[in-house]
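The data blocks that follow each hold one structure.
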Structure I
Amino acid sequence: MKLVTAPSKTSQIADYLRAGIRKGTIAPGSRMSSIRELSDRFGASKRIIGCALELLEKERLIRREHGRGVFVETPSAEDCIEVYMLLWNTREETNNYIDEVIKMTYPPILPVGFNFTVRTTVAKPGDFSGLDGELSRIKNTAGIQCVMAGTQLFGQEQIEKLKTLPCPVIFFGDSALGSLDNVHFNQITGDNKLVGRMCAEYLHRDGQREITLFTLSRNCYFYKLFCEGVEEVCHEHNIDLALYELPEGVHNLEKSTCAEVYRDMVDAAVTAGHLSRPLISNAMKFDSFLPELNRFFRLESSIPLIRAQFSADRYGCFFDAAFDAIHTLVVDKQETGKRRINADFIIEDVARKQKILVSDSNFKVLHG
């Protein structure tokens, strides 16, 4: 029998106040509510409130001033956790995931108590000859307490190398090479299969019975997961699915050659009668994809053309998990393992000029 221990009321109250302080909703230097007010607010005894405040005081998040009350500490530069974010060769990203994740490194998303150094690199696909130099750079950068690295292009060898750093490392996102279940490392990632499922489910609820999916190569693990999610929903609801897959490495080709590959794919869909269906784009490069669709006036149609987009202001649970993991690794000195976060995202319907928020399997049209 597995026993589950619920957190104590003291821990729950401390966690709530701690989160408010880290996010800045309880401002640095501000006076906190009195113990009596907190007791009434949380429905807890004054003793429990006092114990929760004692935990925060030990973490140097608050200070008590006799006769004046409890105040939120204003962290000095020495109190901030120094994080080094390594983005390895992200120039070929075809969605906005990295652009949005990087917003966690500066206000308003960056909470009190953290400071980031961001390093981006450029390399040929599969070329990790410069990784040892990057590791040396990190080791020689004074004060780094944690490294946060994008997993997308890394395999087991690269992850194991990063784990040799003298500070803890947390990876974000899935690896293109697979789930890497046999490798132990700290990871925060979203749920690409769920994103694919919700895109197909949106079209199903819209009454669509046929779907065409354009995707980058399913040899890439996170694109494969997305496709599996779409396929599952189509199977469950007897939706006819036509799938068109670009070859691996197409975006590393010359621009003109890449455009030809896109043209051949769209022409094949037209010949098969699949372009007039609702379309799902999985990481298509729109500056190559949309011109080919426009040859057949596809964007002038009201038939859906959707893609998943990420938005930092809707990605709160992912950022909270990342900051909590960094704090756990650095302050508590505990491993966090792998966590898959079900974060909100946006479905953009390019043809109908709509944006739909997907939250907890619900859809809400955004206005403005």
Structure II
Amino acid sequence: MKALSAPSLATLLAALIALSPLCGHAAHPREIRTVITAINGFGSAATTLTPADFQAAGYAYGDVFTITLHGTTYGYVPYYTGYYADSGHLELVCYNGKGDVHVALGERSFADRYSAAVGDSIVITPVLKGAERMRQSVLGLIYSDDRTQFPTPQAFANFREVRAGQIQAGRLYRSASPFDNSHSRAATSSQLAEEAGIRTILDLSDDLPHMERHKPLPPYSQQMIDGQHVICHKLGADITSEKYYKPLIQMLTSLAAEPTPYLVHCVEGKDRTGYACFLLEALAGATYAEIEADYMQTYANYFGITRQGTPDKYETIVRLRLLPFLRNVASTPDATDLTTIDLQAAVAAYLVQKGMPPTAVETLRTRLTHQNSEQ
């Protein structure tokens, strides 16, 4: 099954608003008014709305709306339980169906793109009933925070050794956060990191002041902070923004000067971790197939999604989550077959072009791949 893509705004406004089943025969569809209460680290705008407000108005996940901000109306804004929109497309998100509803922009900063700020009013107007229900069904992924629901501690913590390309054994690991316990995984991740002998942690979801919010920390996690073995920065969502790649390059440059084994993580060890691991894997000569397999192992761990068992979900996640980052780094058109690209050369060029010293790029590659390199 081919994943759904958003229709053009012109098609939506010209042909569908008046005919939408959501609007029925009413002259004025029931709109929802809200106010931006906060801008999160990804540039998404939190609002006063909750899922109960949408449900009370007769709306459901998979319905499509327009939003009006600063007097301008923007079209085709689906309502999801996760960040499922294509890169650069608007969406309304109540993550995992809990908390407040956010206005977001796929893989971008909504606040930056639309000059949105706390206190701004937004009008949400329905236009299409269930138009994105298929995508919501395919990608509506909610996982358990109950350890007993997972076969192993490694699956629960999304903890694994990364072996791709020429990466040597015991050099690179990835996991959910050993600091942030919002998903009840910090203690497990920390214990597994200690057992693996992790010497340097690359944390993509925290800065040092933010660590205070996670205390008390698991003993090994606290030990790593006290020993200054943690390189951290809270990355945003816009992979094309300087706010994203500049701190990432700085962290990778610092990482090159530190000993392996490395542990890379964000909160869930999913997207930000997956993107950083792609850079490291490709730098070490990994193939596209190896990179995809490692990225999608997270979805197998958390959601049981595999190419064989759930091909529709698998392919949609690859298209929406992995490919945009790979294409951005490799500077390739959407139609390019990534299996034909020299990803090692593309990533090395990307890192240098974004500001990483060539000597640091080579040092990092050597730490990961040389059998007898100084770790």
Calculated from one of I, II, log10 I(q)/I(0) by the Debye sum over Cα atoms at q = 0.07, 0.09, 0.13 Å⁻¹ reads -0.39, -0.63, -1.10, and the structure in question is I
On relative contact order in percent (Cα under 8 Å, 6 or more apart), which of the structures labelled I, II is highest? II
Using semi-axes √(5λ) of the Cα gyration tensor in Å, for residues 134-205 alone as the calculated read-out, with 32, 13, 9 as its value, let me know the right label among I, II. I
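Laboratory data are not the source of any read-out in this text; all were calculated from the coordinates shown. Bear in mind that the values here come from a model prediction, so they are computed numbers and not experimental data.
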